[in-house]
Structure 1
């Protein structure tokens with residue numbers, strides 16, 4: 001029996017008291033995150049926003065097995081939020097579509113959800129192709145069951161079967177009524193943001209109302225719920241965190257959809273993931289601040305090749321450039337000879353812009369130097 005086949009569907013049950021401390025922690029971190037972002041210079045705040053939106057766009061697509069080019073996504077994000085001309089958006093419809101979704105969620109965070117908005121979001125992430133068989137912008141139809149399967153033909157495993165297509169319109173009406181009634185501005189039954197986001201995501205994925213794009217739209221709904229709870233679209237990395245723990249994400253979804261309407265385990269994991277997303281967002285904001293200090297100190301002392309390599313190292317994020325920078329990697333990024341790369345790296349080390357990492361073997365590895373406030 002799937003979750004929607006029980007007589008009490010969709011009356012979810014959970015112990016809110018067990019999650020109260022995590023919800024309080026979420027609110028505290030949200031205030032810190034907002035304060036940190038508010039103290040950024042306008043250019044730095046825009047850079048942090050673009051960085052986070054690009055990461056979210058790439059990771060929510062990666063959860064579905066779709067790999068996107070970071071430069072393409074970044075160009076579309078900047079075009080959609082008005083930091084670059086519209087014509088500079090990527091020509092890759094997948095990159096441009098997911099970028100449009102990220103920006104639309106931020107633009108419509110205060111708006112109640114309805115079928116038209118969800119249909120628009122789904123259309124953004126499903127490119128229009130001549131060979132397209134998925135319905136775009138409308139609930140799924142047809143008699144065939146909606147199955148989530150894995151494995152080769154003949155040895156497939158069914159992870160989930162969604163309600164029949166004929167039930168989708170009434171299921172979505174009930175979901176949307178609940179979602180809008182539990183908004184923070186509602187006088188009916190408001191829920192804390194992380195709980196509402198977790199329930200909404202699970203509920204939406206259980207209905208699976210579209211032919212395709214349900215995962216990306218479902219995570220957009222979770223972002224929408226968090227934004228409504230805070231009263232502004234936050235700098236957060238929810239999809240980035242989910243992608244890092246994708247195996248647990250899918251396993252918990254499947255287990256919850258098989259075991260019934262008691263969803264404590266799912267919500268505990270989801271709220272913990274929201275907390276981790278706030279930690280990552282704060283680290284990225286801190287990195288933007290550190291990058292500004294770094295270039296204030298070193299920009300006029302870097303040649304064009306060095307500047308290009310340093311920018312690439314910062315683009316790797318708070319975790320740092322994987323494996324450290326080496327002369328070989330420098331050659332690939334800067335497009336220079338090995339001798340030039342060695343001289344440039346030595347100069348960066350001497351001026352204090354890089355530090356050497358231990359245990360490099362035959363090749364010395366370097367990391368960006370920290371610049372104190």
Structure 2
């Protein structure tokens with residue numbers, strides 16, 4: 001049996017009336033909302049190859065860091081999440097601290113990229129970008145910041161080319177792909193990735209996005225839109241909401257061959273921790289990473305569970321290993337107010353000490 005209602009009819013009527021007023025104000029707000037843009041920080045393209053662009057960001061002041069920092073983002077989303085808007089920008093926070101920040105924009109794969117492999121991305125594109133940045137600064141080695149899948153790529157790159165990396169920072173990076181709470185991993189164990197790639201060629205970004213949304217179907221498909229009603233009368237908050245939605249649904253297709261290898265070797269084979277991973281015919285051994293390593297993970301991450309990231313401590317060869325736990329989720333670590341206060345200073349202070 002149901003208990004008594006916890007509100008009176010008059011209270012219910014007042015709440016309905018207030019909702020009607022908010023929706024009426026929201027209708028006016030929606031007519032005033034501008035087309036949202038992203039990428040708040042000025043930048044210049046310093047190198048291009050095919051669809052890939054290497055950017056250098058320009059802060060309000062000249063950088064004081066002697067060693068530049070190259071950001072390696074994931075393939076599955078657009079990298080402007082690290083510079084979403086003026087007050088939600090990890091990049092801006094790093095620049096304000098004096099870091100000299102570069103970023104790889106992978107672009108949008110098309111059918112001509114069907115056979116692009118992990119070797120092409122890691123030993124090809126990342127290596128050439130590192131060389132460009134190092135050459136511009138007259139250095140033999142630079143700092144890397146690998147994020148999510150880009151963090152896994154950065155681990156592989158550093159293990160294969162250790163002499164070109166001075167310090168390595170990984171953020172929400174999966175290392176152990178077989179932790180019990182890794183739902184994405186559970187889904188992929190019985191996936192016939194050969195059939196999928198041989199049938200589709202490149203894997204559509206919309207298909208990937210649908211998989212991520214179904215990890216939290218109620219929260220990501222319904223609840224957040226119901227919650228939108230609460231901010232409908234704020235133009236700024238509506239534009240922030242739409243900017244985030246634009247990023248979520250701006251998902252590039254995945255190059256077929258690279259996707260095949262990533263699923264087989266990382267998700268299904270868990271070779272980063274078990275061993276046996278080869279990129280371009282060369283064995284990847286994380287024990288070869290002896291540089292200082294800073295590993296940042298999110299405590300409420302539903303895509304990369306904390307245990308999946310913390311496994312790095314047991315497999316990396318560095319004796320200078322540091323972990324930082326961020327109180328938030330996979331997206332909050334980029335854009336929340338807490339992240340703006342905590343993440344860039346933590347990265348900068350750690351790099352400055354080295």
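Comparing structures 1, 2 by mean count of other Cβ atoms within 10 Å over residues 230-237, which one has the largest value?
Values: 1: 20.1; 2: 14.9.
With respect to mean count of other Cβ atoms within 10 Å over residues 230-237, the highest-scoring structure among 1, 2 is 1.
Here helix-only ellipticity at 222 nm (-39500 (n - 2.57) for each DSSP H run of 4 or more, over all residues; to 500) has been calculated and equals -10500, so which of 1, 2 was it run on? List each step's numbers first, then the result.
On the way: 1: -19000; 2: -10500.
Structure 2 accounts for this read-out.
Taking relative contact order in percent (Cα under 8 Å, 6 or more apart) as the criterion, which structure among 1, 2 has the greatest value?
Numbers: 1: 19; 2: 22.
Result for relative contact order in percent (Cα under 8 Å, 6 or more apart) over 1, 2: largest is 2.
Match the computed value 2.1 of distance in nm of label points 7 Å out along Cα→Cβ at positions 94 and 286 to one of the structures 1, 2, and report its label.
On the way: 1: 3.4; 2: 2.1.
The read-out was computed on structure 2.
A value of 37, 25, 20 was derived for semi-axes √(5λ) of the Cα gyration tensor in Å; which structure in 1, 2 was it taken from?
On the way: 1: 41, 23, 20; 2: 37, 25, 20.
The structure behind it is 2.
Bear in mind that the values in this text are calculations on the coordinates, not laboratory data. A quick note: this is a predicted structure, and the numbers were derived from the prediction, not measured. Cβ atoms are built from the backbone, for glycine too; each structure is taken alone.
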